[in-house]
Structure I
Amino acid sequence: MRLIQFSAPGGSRHVGIVDGDQIHQVREVESVREVALMAVARGTKIEDEILRLGSGQSHDYATLLATGKVLPPIDHPDAAHTIIAGTGLTHIGSAASRSAMHDTAQNAAETDMNDTMRMFKWGLDGGRPAEGRAGVQPEWFYKGDGSMVASPGADLLAPDFSIDVGEEPEIVGLYMIGKDNRPYRLGYAIGNEVTDHVMEKQNYLYLAHAKLRQCSFGPELFLGDLPASVEGRARILRAGETIWEKPFPTGEENMSHSIANIEFHHFKYNHFLRAGDVHVIFMGTSVASFADGVKTQPGDVFEIDIPLFGRPLTNTVRLVETRTSPGGIRQL
């Protein structure tokens, strides 16, 4: 089952079941989070609660997308209670480069490696522990709260001081903290974890700055288990023409860290276990147009397609002026 969240012309919010070109509106609830809270309270699954609630009115999916009515597939009524984070160096790489990367990491002495290759090797060696055990922790970064999320189809707003606005096509894990202060995985979605790669390349200590960019995920929430291997395709359109396109492999078969290990090292921090909060974890990517020499521009359209997850995720790049100027901080 795949779900979306959407708004109606009058402003009311709804949960919808994806059925081909139709969206069937779920009765009695306004958000996926509300359904998830029901599932935790009743000890059931989200799909069970959806079937129990039933559906009524149907909507044309294409019209909802075209009119900007589709929302991110999970959110919180207070954006500050959505925590967005991500992990890097979690993927082995594309089929063409996988063997070379693996050989380099396995055969070189750690003293001869830079920090990136050293962490990649740690993931290869210890990122997929036995069930119930903790492996080596992956790279981790914070992206922001719910205000940093662009809805599917909406503009991705990048600050005007950005040196680069680069896509990162990924799977995201979507979670909610129950009233028992335990994390629950709702499912997965297509994600675009936008990064300023030029800033990051200046010095790896700028990674935290480079990651503070809007992101997007959706449009659909995929319920159920993730296959071991998942195939996707990313592309960039400029004035309606494709200027870059590339397939990308993901799923645990293509990763140096297991999803369980990524999840553990995020939720091991007790302050991330606040009841009711929503968490979005970007699981890492294996391709990016920046690595192929692409320089994006305002107006470019990112499109990320993972057929398993339903409709593609699309967003348009737009720059916005920063509200703070040098010397603009006032003493009270």
Structure II
Amino acid sequence: MDIARLRALRELSIRKTMAAVAEALYVSPSAVSQQIALLEQEVGIDLIERRGRGVELTVAGRQLVERAERILVELESARADIAELKKVIAGELRVAAFPSVAAALVAGAIHDLHRLHPRLNVQFDEMEPAESLAALRSWQTDLAVIDDLNVPPGALDPNIETVPLIEDVFNAMVSQTHPLANRATVTMSELRDERWALDTASSTYNRMITDACQEAGFTPNIVARCKGFEVTIALIRAGYGVSILPGLRASYDLEDVWVCKIVPEIRRKISLAFRKGEKKSPAVQAFIAQVNERAGARRRFSSGLGRRNETQAESAPDDAVKSP
């Protein structure tokens, strides 16, 4: 059986429509339909059945997908074994990560990897954790950065392995003229009467903030829903709203705002996910090493940032000071 046709059937079991499979595999819907039809001819039995605008796999189709999963995993494992024998870090490596960790860790790791291994071409895609995990499952990326807010540990497939990178602590951010400016820490209840500006790129992130507010006994007054960090931070700078943003954001682009630690802390664990069959791939191992090195440097920076923030808060004059 043709591997490309098996992969198309597997994608169809996940995405349910020919159009969605075509988008994932970068082919036309008619090409996907033809691949499925040819696969049905090969096996001599119907593999799909129409259900409204989508399709459902037959019993035979589901059984074939289960076998295809194991075949594809073995193929990737074989490629990794051969690459390990060659000991040459070259070819293409696809990486997916969400914005805050991509900016703080992944960009530098990719640059270091290119400098050390110029024959390796790293392709990067910005994706939210759940999206990048789906891309990993469907062979659209080789490495996915995820967190435990969006992807609970129990949601991982048996064929997916993870390595921990860093724990990220969320911070409250206010303007320099805000009454809470110069404070090292703040409780959620102290933000009860504030106007909130939220980055709506991640629904899980927004739900986390809303849940934290409700646990403190109030519903946040959301006055701005932004599709990116730039507008959110501009509203905070202008003094129109406050927000809670990842600690990974606290290393750049935060002039003219004040960062307060939230007490008690709100944390997330960030990990790097990959398919188990590719664990021995030299390119995968090289990327893990570089991003772990960046994560270690970031952890050292964060501990120093906390001390700086506390020192500045204790010694700050009446007028506002700049964010560390």
Structure responsible for 0.40, with FRET efficiency 1/(1 + (r/R0)^6) of positions 54 and 158 (r between Cβ atoms, R0 = 25 Å, to 0.05) calculated and labels I, II on offer
II
When distance in nm of label points 7 Å out along Cα→Cβ at positions 22 and 182 is computed for each of I, II, the largest belongs to
II
Comparison of I, II by distance in nm of label points 7 Å out along Cα→Cβ at positions 14 and 294 - largest value held by:
I
Computing mean count of other Cβ atoms within 10 Å over residues 166-173 gives 22.1 for which of I, II?
II
Quick check: 31, 25, 21 is what I get for semi-axes √(5λ) of the Cα gyration tensor in Å, calculated from one of I, II. Which structure matches?
I
Which structure, out of I, II, was helix-only ellipticity at 222 nm (-39500 (n - 2.57) for each DSSP H run of 4 or more, over all residues; to 500) calculated from, if the result is -14000?
II
Out of I, II, which one gives -0.88, -1.05 for log10 I(q)/I(0) by the Debye sum over Cα atoms at q = 0.15, 0.17 Å⁻¹, for residues 62-189 alone as computed from the coordinates?
II
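Laboratory data are not the source of any read-out in this text; all were calculated from the coordinates shown. All values derive from a computational prediction rather than experimental measurement. Cβ atoms are built from the backbone, for glycine too; each structure is taken alone.
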